[in-house]
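So, here's a batch of structures to check.
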Structure I
Amino acid sequence: MTTLTYSRIIAALMLAGLSFGGNSAAADEKPIRIGVLNDMSGPYADFQGPGSVVAAQMAVEDYGGRAAGRKVEVIFADHQNKTDVGAAIARKWIDEDGVDMIADVPNSAVALAVNQIVADKNRVFVASGAGTAELTGAQCTPNTVHWTYDTWELGHALGRAIVEQGKKTWFFIAADYAFGHDLQKQASEAVVAEGGKVLGSVDAPLGTTDFSSFLLQAQATQPQVLALANAGGDLTNAVKQAAEFGLTGKVTLAGFVLTIQNIPALTPQAAQGMLTVNAWYWDLNDATRAWSRRYQQRFAKHQMPNDMQAGVYSSLLAYLKAVDKVGSSADGKAVVAAMKAAPAVDPVYGTVTIRSDGRALHPVYLLQAKAPAESKEAWDYFKVVSTIPGDRAFRPLADGKCPLVSANR
């Protein structure tokens, strides 16, 4: 064998990631990759978007930058609220880019597509921005954890709380895709169960800028509650136009996914009195305030984080701890099983337990938007009306029809 031929064989083996010792050290040097997939440019960009990426980067840095002896990297992409785009990104990330875990994924239709791809590829999906309760229901998988909120929790918690205040007649304006439809269904169930009545509803396409026809339909039914089953910029536009129609003050506005990012655009004057439920709020305690101020300094827009962005941080810490426990990120089912095996504890979300269906359990909070005179500083937009324990806030395990639960019985 010539020296040239021998050199070529050595080079080929090196490119293949092999060594003469028979070990795979070169392959083990590949980083663990976390992909933050969300809306970076559309109606949800300010509500997850780059802010969720910052939260993910902070989690990796706070954890020490390594897990299972390997460096951890964060990458991100814009799914543009299109199911085919999100699915294509997820496949490429896993098949070509070595992504081990996909995080966030607002837009329920995209999240359900990613959910199936991740299960097929045996990676991990931890949803923070996604809303559909189907992720822990009929479409649950052993590879997915649903961290922050879901449509069952939002609908039932807020619907129950408002009807208990004596406001029983409702009209819904819902986002015209899986998230909005599911949220309206869950809230309607709670309203009717508590003795209320749904007078009507209308579906509004994602990215709607003119809600006037929908508001006229709502106004004609004379509801006590105008329930907005949408999010992001769509929610902001709907509330602002409701104020222009003179509905503010005449009806109770319920924003199921109302966050602090909505308030500057709405103005505290227009938003005051609105009710919502959130899984987390930055001003809960000293630990949440300290982390939030760090986030605010880091984030280019200098906004405070919302519950979904904080959920990305909290869930990634839990994921990395599980990877360390398993000793590898290669088997997604094993990593999720480790996440379920013991409670996660961090200074942002506190103690979180994960059920067999993948539902993360933690308290949620009934919040009311403050009047301008009540606000003491920038981003001081909500007051906590009550705290709902996790075991009461989320759907009972037996009611979700998750195949994993049936299999474990």
Structure II
Amino acid sequence: MDETLATRGPGADSGGAAAGPRPGSLGAALRHQPFRRVWLGQLASNTGTWMQNIVLGVLAYELTGEAWFIGVITFAQLGPMLLLSPVGGAVADRIDRRVLMIGIAVTQTVLSLALAAVTLHAQPNRVAIVGLVFLIGAGSALYGPAAAATLPALVGRRDLQGAVALNSAAMNASRVAGPILGGAVAAVGGPSLVFVVNAASFLFVVWAVGTVRADFSPKGLAGEGPLQQLREGVRAARADRVLTRVLVTISVFSLCSLVFIYQMPFIATTRLGIEGVAYTLLFAGFALGAALGALSMGSVFAGVARSRMSRGALVLFAAALTTFGLTTSPWVAYPAVFVTGAAYFVVVTALSTTMQMRVDDTVRGRVMGLWMMGWAGLVPVGGLVAGPVIDHVGVVPVLLFGAAVALVLGLAVDLREPDLEAVGGA
């Protein structure tokens, strides 16, 4: 879409850019009515998803008492991101994204209801749980690139940083609200009721995407075959050294440094001696830090070079994760995991904004599919590998290894954008 149309089209509240919030800020992004509506719909859906995720982690540990099955559930949730995100990106560049996003949301509603039915049993079938979670994850893998590729049409390139920051904040606000609400709902009706609530939350996405006025049309070349489209996305990412370095950084970081997120039930029980509400607060503290870290990129740090923010945040993440991994005191763990979350999403928001700003619209879906594969897709691979390692040598060495990798990335990787530094865009 033409940038002027995307910024000042029929869905925007403001007719000009002369007055109002600074371009790229949170306020500037929120001035766009299409973005606000889709953002609210995804906030509701993400909250339902994290209600489900947190209960799945607890359920996995209760069923086995071992870290390996948490790793299996984590892989089922996020593994499809590794396998299907590039496919989702190619599909998003070929067909109407509104139809794609609504179709996936409806399918996930049905699958979450099926998961609720399976977990009604006192001893639910583990294979069925893993299979349904994998299918729900497959839907997310296909949905993510389409949603990311649509973002410039909702706000225009000028306000992308604020929009990315708000999307990241919404994701993490749902990580705060989701565990709290999930724990409360599970206490009333068990895991099945949580999964029913999550099923209903997808309907907010159907409403938002179905009613908003925005351009959801694909921008790829209709004549390209599927394999050719995938190759074009990889070629576009490789042609830009900054995009290549961003993808390598997020991939290594996700694979090696984010194991702790889905092992938190295990860490809380075995290292910190907490459970129930205390554990929910631990995870909520991490998510709150992540939300504030994301918001900072669209507010107090909006004018700071993204390359500097991402490298500094990687170093801070390494220090905070080291503290979290070594402590056995909940009073130290709470602030440490808060800082870990904040640094984590400064990194994610800075790198994701760089991706969105640099990629061409004709390959946006496919390149963002590569981003989803590297960011979300490699986390479960790390979790799957780390599970048996944790069972044999403990969780501390695994967390310290992740911290060391983040430190090396922060000190060694050059993420500057020379072509944009002259205009303050890097």
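Bear in mind that the values in this text are calculations on the coordinates, not laboratory data. Note that the structure is a prediction, hence the values are computed from the model and not measured. Cβ atoms are built from the backbone, for glycine too; each structure is taken alone.
For the reader, a short list of remarks on this structure follows.
- Value 16, 36, 27, 15, 5, 0, calculated as P(r) over Cα pairs in 10 Å bins from 0, in percent, for residues 256-335 alone, assigned to which of I, II: I
- Here the criterion is distance in nm of label points 7 Å out along Cα→Cβ at positions 64 and 392, and among I, II the highest value is seen for I.
- semi-axes √(5λ) of the Cα gyration tensor in Å, for residues 56-167 alone derived as 32, 15, 12 - corresponding label from I, II: II
- Each of the structures I, II was assessed by FRET efficiency 1/(1 + (r/R0)^6) of positions 136 and 376 (r between Cβ atoms, R0 = 30 Å, to 0.05); the largest value belongs to II.
- For -26000 (helix-only ellipticity at 222 nm (-39500 (n - 2.57) for each DSSP H run of 4 or more, over all residues; to 500), calculated) the corresponding structure among I, II: II
- With relative contact order in percent (Cα under 8 Å, 6 or more apart) computed over the structures I, II, the top value is the one for II, the highest of the group.
- Computing distance in nm of label points 7 Å out along Cα→Cβ at positions 120 and 152 across structures I, II gives 4.8 for structure II.
- At a computed 2.2 (distance in nm of label points 7 Å out along Cα→Cβ at positions 176 and 312), which of I, II: II
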